[in-house]
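Following are the structures in question.
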Structure 1
Amino acid sequence: MQRRDFLKLGGFAATTSLVATVAPMAWGAGSTTAASAGRAPSALPVLSAAQWRRERRWQHTRFGEIAHVERGSGPAALFLHGFPLNGFQWRGALERLAPLRRCLAPDMLGLGYTRVAPGQSVAPAAQVEMLAEWLDALNIEQVDLVANDSGGAVAQLFAVRFPQRVRSLLLTNCDSEIDCPPPALQPVIDLAKEGQFVVQWLAPWLADPVLARSPQGLGGMTFTFPQHPDDDTLDMYLRPLVEQPERTHAYALGLDSNVLAGVEAALRASRMPARILWGTGDTIFAAQAPDYLDSVLGHSRGVRRVDGARLFWPEEFPDLIAEEARALWR
């Protein structure tokens, strides 16, 4: 299957509504936010790729050596990234929330710079068990969870498996039981089954940053502003995946089933405060998913929509993540 087939199936047409500034909104299901169109958000300080590399640490677990970056002190906040990214996705949020929390951004098994143990599964259920053991190794009992994309599926599974360990849950565009995996991901899974996803998609993007930021690339497909993944960011995300294609394909294949099947009842019974932030320009996940999540999370604080924002908008708008996290944590 070629790249153009994925674009057709996933509906990756260029969105005309772009996000700029977002005004605070009151809690409430169905609450929306108006955003200025056509203006990129102002430049804000974030950790550079070089800084991230210097601060990266590894923690030994039976699952492997878990790469992570940590900022701040106090109660812990755990940030879970999407596919094909790694913890670097949350650099802006860590910088802003470190005064309030011990912020940790790990690289999931099979992605980024985590060194996976031989023979270790990288499926979502294994990610959940890994996170629990990793947190134990860091002497962390409870976390505020913040998640995006496939990390959101892992966050829901973690909250169901270890409800006593989750103080709050902040979900952005991600899987839900009614949309897992989303149909737009199927071509990626098909290519991974053939051992061709890295060769046909990721390696060309790594070799050609212009292509990676085009409508046929990572930037054009999943970022609100395709220019945002600069060369260093693209290298940070793509190089480890291209250098270990078997591991990358294994991660994609781990998403080839509804890993959230049956979690609804447990989510309804949950007592953690939760909030859903959703970019309306996302063409990967179903438009009804945020309202579904709001309806099944037992203590949801409602949905806030970000007009025109695409799947990986949390990287582009860390101030919005920080604003909502502070409100939820209060």
Structure 2
Amino acid sequence: MNRRRFLQFAGGSLATGTLAACLARRPDHAAAPVVNGELDASSFHASRRYAKLRSGEIAYVERGSGPAALFLHGFPLNSFQWRGALTRLSPYRRGIAADFMGMGYTRVAANQDVGPKAQVAMLIELLDHLGVHDVDVVANDSGCTVAQLLLVNHPQRVRTLLLTNGDTEHDSPPPALQPVIDLARQGRFVDEWLAPWWQDPQLARSAAGIGGMCFADPTQPTDEAIDTYFGPLLSSAHRKAMAHAYAVGLEPNVLLGIEAELKRSKTPTRIVWGMADTIFSKQSPDYWASTFGGSRGVRKLESSKLFWPEERPDVIAEEARRLWNAWAAQAADWR
């Protein structure tokens, strides 16, 4: 197939024309157990459960026990992004990683809104369904929008907040995402961007693909990650439409006016930011660190890009445990 060089999110004019998408599914990966403590795709799929809620059948994976931690993934990924962190943190938390409505394997109810505010409502319903009152939240990319809305609208449900690269009030959505939103509004993004990456993992990992845009390691994302992320979004016209609705739903800046509420929040909040990110503003981590009333400072990863949490789960585990331990010590002092 003759393939165009797709734009990086950071700019440039969109390629013209429509790329024909061959949607014949590639063979599934052979079943395999957890390898060297890591969840592979087969094991992750086997762990998936569905919660039947008003908003649809919400796909989620749980791992570990103890107080609950909620992991919020980026776009256009799904909960598989957190497989490394879930494994590392399972001795300390009941990790819950759900697929947002419109992403991954979640089955969205008819006429269901999939914008960030609706995602918050879905998560509250999911936590209630699972019998979970409060959580430690870990978020990336558009998941950070949902995390901030969750914090200010349901502060009693959020014990701590670990934020990585993502939307702030002054950078939501980032200008680099506008070409994606424009294509999604035309119903073209999934077929013109995701389908070629799904069919050709080397293209996906190239400078013109999601790998070059959002990952520092040129071997990422793996073949099985590419299949797990994009396969379900290409599986039907309905799922394509839901993915487009998710992208379009990112355009209204739902974070406008949130700064004052973040300043009032006392929830312990830690920021870890990949400074090689070309999607979000490099000023954002310092803005967050000075804005959150419960800020526990910022750590900057100089060579990491947007989706570094998938590449560096050890850092997520290290920072999460440090934040959680600090919260526990503070809670003990209050008692």
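Points worth noting:
- When FRET efficiency 1/(1 + (r/R0)^6) of positions 137 and 257 (r between Cβ atoms, R0 = 30 Å, to 0.05) is computed across structures 1, 2, the figure 0.90 traces back to 2.
- Winner on relative contact order in percent (Cα under 8 Å, 6 or more apart) once structures 1, 2 are ranked, highest first: 1
- Label whose coordinates, when semi-axes √(5λ) of the Cα gyration tensor in Å is calculated, return 30, 22, 20 (choices 1, 2): 2
FYI, it's all coordinate maths here, none of it is from the lab. Since we're looking at a predicted model, the values are computed, not measured. Cβ atoms are built from the backbone, for glycine too; each structure is taken alone.
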